[in-house]
Structure 1
Amino acid sequence: MSCHLCFALASVVVVASVAAGTVEDALDGKIVPWGTSFRAVCEEVVAADLAVDRSWTRLKSKSEYEAHGKAVQSSFIRALGGLPEKCPLNAKTVATVGCDGYRVEKLYFESLPGVFVTANLYLPDEKKFKPPYPAFLVSCGHAGTGKGDSGYGRGCAMGAQQGFAALIYDPIGQGERTQIPDTNNCAGHNRFGSLAALVGRSTAQFRIWDGMRAMDYLDSRTDIRHGGYGIMGNSGGGTLTSLIMSLDSRVKAAAPSCYITNIRELCMAIGPQDAEQNTFGQLAFGLNHASLVLMGGNAVRLHCCHADMFPFSGSMATFETVRETARNCGLPMDRYGMTDVPGYHGWKESLRLSSLAWMRRWLMDDRSAVIDVMECRFADAGFDIGKFDSGLGAKGSRVVEKGDVRNLTGFKSIYEYLKDDLAAAEKRRAGRSAGELAAVVRKRAGIRRVGDMDEKRRVVSDERKDGIRIVKEILALKGGYAFPSVTLVPEEVADSPILLVGDGGRKGWAKEAETALRGGHPVMVADVVGTGELGTARLKFYDAENPDENVAVMYYLLGKSLVGVRAEQIVALAKLHGERFGKGVDMRADGRVAIAAAHACASERALFASVKLSHGPMGWAEAVSTSAAYPFANVVHGALLDYDWKDLVE
């Protein structure tokens, strides 16, 4: 329901008397009674994830299945930022270590010029197994020691003792692959991810490429059987197993562990995880966990734990989506399987045994490799990895001097690739008119024209107190979420309307609102998504300081930016406030919301008489140039290729 209120503009300035505490009391309290931004965005994620599942189960033939998979693959590659051009691997083996029943070659190669990938290749005993060997990759999870982790080393040693070649490599920011100091593991992946997003890239792009180049290395060896490889990994390694198997046709068999669930339950249970798991707009173009299993055409066995942080109920739902799609499209049902075991997150002995049996079935064509799930579960009873061969270990697996690729001649940090992108973009940029810039800003940030928002508003209360009219309202935009505002009107309006938005919520603007009211300004103070009463979140993104980070990453999955959503809300507020008083508004924005305010002004300049931003984050170019930690809440995907947010208010 829309509500039209009458406000009068006086012809002279009247200095109003404002009672102490009146404004602060008016701005305090809850206006929107039905939940938070976190809950609202979760609901949108749930709907989008279910829609992707249905896009697979509605397919009715193999040809439809293949066409749909190719379409999603193409969209996925574009969303990653494309795949790089191949460079020479420049592979170098630095040592070979003999072990009980196998040997290990310690090596490195370049996935991109200067981007060194440290790896260990576990090879069978030639006296027992003759080359060429069937081979699989082991993608590491988030262990600080990377390939030196005992659980991963155990899987490689077991594989080599069964006649496989097993290539395990360090992920970016783990093991020997420090990129910049003190930013390893998930923290490093997320730090890189937000900066990469600004130039239209992603952490996943670089990490998938490492895996693809690892297979190029296997292709280069004469002692490896070509024509189809396996891949397995746990947790973050399960993520990369899933991403790589979905895009590289050389993967014949895959065994992701402790990762595949569904996005809707993941977001509700623990929130979206680190940067390589979140591709911009993936739910909008049809990529979810079921898509990862289905679209590569591989033989895939899911490995799950009942009490995993990745919800097992989501794993079962995704597996059923996969099986229903396979039945509908006439795909071989034996190409998909699941091993589920009791316990918490982790690559248990049971899951290693099942993964290796899956590799024997598809890479060795061993039809006797039938997986008995109950038998696998028994393997975990009393298992002590310290009593078994677990490979070379953290120190023994080291390839380069001091275990740090930065010591290699020609090293180039992946952050330097982002700086190259920035430099190239700045050279391409040309002067734009205000109209051209507005169009670019709207497209990048996903901001609709003001006439397309179809805003609705409801007055919650309208009262007078101590000479101030206090109007509390709830606004909502088409397809958006409700957000609250408080409009404070002095007895006589004698100057321009002021709009106040910021990180700290409405109450933080009390003093500035009081000053404006004394000058005869009508003042609107609002909470945009992720701030004030909408700012609480049940979960935090990797202990981020600000709760809006989790909301921002969920928007990212939907192909939106928190900046753009906030900017639309600010535009709607400015339109409403300005129309009531017949003037453009003077906007004041504080903190992280300053980026959204700058976008709102650039997209609908006519609504704003002036804009004043305070305590805003650093510019995007500065963040990329300094490899700064920069929240996803402040990011517009790919926007730095066209503009820096600080350029919008100069």
Structure 2
Amino acid sequence: MEQLSTNPTLAVGTVAVAAALYYIYTNNYEKTRCLIDVNNQTKILPGKERIRTSTLLKDGKVVEYDDPSVLTLHDTFLHGLKVSNNGDCLGYRPSKDAPYKWLSYREVLDRSQELASGLIKLGAKPQNDQFVGIFSQNRVEWKVVEQSCNGYSMVLVPLYDTLGPESIKHIMNQCNLKMVVVDKSVKAVTLLQGVKNQDYECDLIVVMDTITDDVVALANETSVTVKSFDDVLALGKENHHDFVPPKADDLHTILYTSGTTGLPKGAMLTHKNFVSNISGVNALGKTDFLNITSTDTYISYLPLAHGLERVCAAMMYYCGARVGFFQGDIRLLMGDVGALKPSVFPMVPRLVNKMYDKIQAGVAGSKVKQFLMNMALNHKMKLLKQGILTRDTIWDRLVFKKVQDLMGGNVRLAITGAAPIAIDVLNFMRCALGIFFAEGYGQTEATAAVTLSVPGDYFSGSVGTPACCCQIKLVDVEDQNYAASSDKGEVCVKGANVFKGYYKDEKKTKEAFDEDGWLHTGDIGMWLPNGALKIIDRKKHIFKLSQGEYIAPEKIEQCIVQSSPVAQVFIYGYSLKSSLVVVAVPDPETFVKWCAGNNINGTYDDLCNNAQVNKLVLEDMCKVGKSRGLKSFELPRKLFLSNELFSVENGLLTPTFKSKRPQLFQRYKDTIDTLYIGMD
């Protein structure tokens, strides 16, 4: 925010000039093109179930593919090779300050063939019952491994980068994983230690980085073959094996759900699932607001072991775009973004909220900066209400340029999903960045996307229109008083993107589907008057207070986390109590400064234990909650300030940054019990 002057006279003059220029500029903007009428986003099929589809579909028949010659993810990559004219494919930074280096589509394809040929020489079978594990952060080799499986009909089984030993043991045994590719030796040690402890068996571990002495020692002790990635490539180059392409209905991957409760479940996803999901999303805006081409550049940092990132990346490969990987350290992400200058940027709400909080903190200490920010936001919000997104106003030059430069200065499309996000935060980012910022809704069991918001629908709070690969209906949830006849109920999905079931778990598979083959998501949705879907509740996480009020904790958390001094919140309430309590983690970047602004000074830890600070933070959270429409019984009565961030590493967040509610409760059960003392 350095661009904002602290000179009052200059500021007033700037505002006067800006106001004059605003009226000149506002008549010259074009709305983002959209194939879908924002006021009529779905059509209802005949029948009492009131099934809905995209208005783009004829007779409600869902899309299975975009091009009849592209039916698998192997075909998808070959299509990208063709349309890009063998352009840049995968990018990486050799060091912190180095520019990106690139591998072409042909180089990636050749490496994938060499790797697969090497694995076959080491015992892999090029067929659909051959599972290959990958235990790695996003990087060039990750895609090479995936493409090796895609080209030789093998099944890829990703292990989350931060899985605990019990989950690793569960996946290794359930999938009978005998071959695993890892990025670092420390992960090889983890796997070898499991073999040594007789938790599971493993025949081959391939290590991308340097193989350390402790890996060699454990490999000798356990009789597991350990090879370097480069050695397997060399072996494959000497023992060439032709591609063995998969069929559309072949299994492509087993994606293990991030496991908010218990052990993760393995969702079986086919090539058709992925191709239909890519095609179904692409159909919503192929010639307008999406319009991914070989000129686009994508930043890959969300876990590739998750469906959202896999589908986004696969769409880039299909269109011949470039995919640049972050360095593996989230703290260096914005530096990678600055070097890569992506045009397509995927996000999760946690990152969006963090950016929003940082921008707000940047103007908090100056009334002039706040004044200019509010002026800029008000004028750009007026444009947004007209359906106009732009970064070519005087306000972009004076106020928002640094925010846009932080994103590399080239972003034209941002996508958020995986968890809810507050509409005011999302619209702020739309105004600040001046780009179409889409919100998607979906789940692993539907490959990724079920719906996607469209340009012009910025204030309804919806998650958008159905992807063209699926149908959606709502069903009654009687115990929560939701009736499909009133356009409210559990969201159910059917289509080519819906998974085959959970691997070796017939019971859970039967629980996921009804007798007519509809996937039950567990989310409560409502159809808005414009035909868009809005998520309003969750079946699993609802609980009652003693006076009978239903509580949707995630909805409350989404509101009160907007309180400026806090970064994370966890709402809880016992069914025999009439009030809620909250555990909050203060924002390390804003908390101390916020307290100083309230005339309370101290270290971060000291302030977390300060009773007066506790009172002020609770008041601010409740004030924010009221301003966002929370009822009195939805506001917490007591607060505990924790100095420990909820993270993937401490087991309180999933790898996609969703709260693990059972684990959070166990972690803070004693604290919650203490908070309730004397309340009711």
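Any read-out appearing in this document is the output of simple, stated calculations on the displayed coordinates, not a laboratory observation. Remember, predicted model here, so these are calculated numbers, not experimental data. Cβ atoms are built from the backbone, for glycine too; each structure is taken alone.
A value of 0.95 was derived for FRET efficiency 1/(1 + (r/R0)^6) of positions 281 and 473 (r between Cβ atoms, R0 = 35 Å, to 0.05); which structure in 1, 2 was it taken from? Intermediate results must be reported in sequence, preceding the final value.
Numbers: 1: 0.65; 2: 0.95.
Traced to structure 2.
With distance in nm of label points 7 Å out along Cα→Cβ at positions 129 and 153 coming out at 1.9, pick the structure among 1, 2 it was computed from.
The read-out comes from structure 1.
Compute FRET efficiency 1/(1 + (r/R0)^6) of positions 297 and 465 (r between Cβ atoms, R0 = 25 Å, to 0.05) for each of 1, 2 and report the one that scores greatest.
Sorting by FRET efficiency 1/(1 + (r/R0)^6) of positions 297 and 465 (r between Cβ atoms, R0 = 25 Å, to 0.05) in descending order puts 2 first.
Which of the displayed structures (1, 2) returns the greatest value of distance in nm of label points 7 Å out along Cα→Cβ at positions 97 and 577 on calculation?
1
Output the label of whichever structure in 1, 2 has the greatest value of relative contact order in percent (Cα under 8 Å, 6 or more apart).
1
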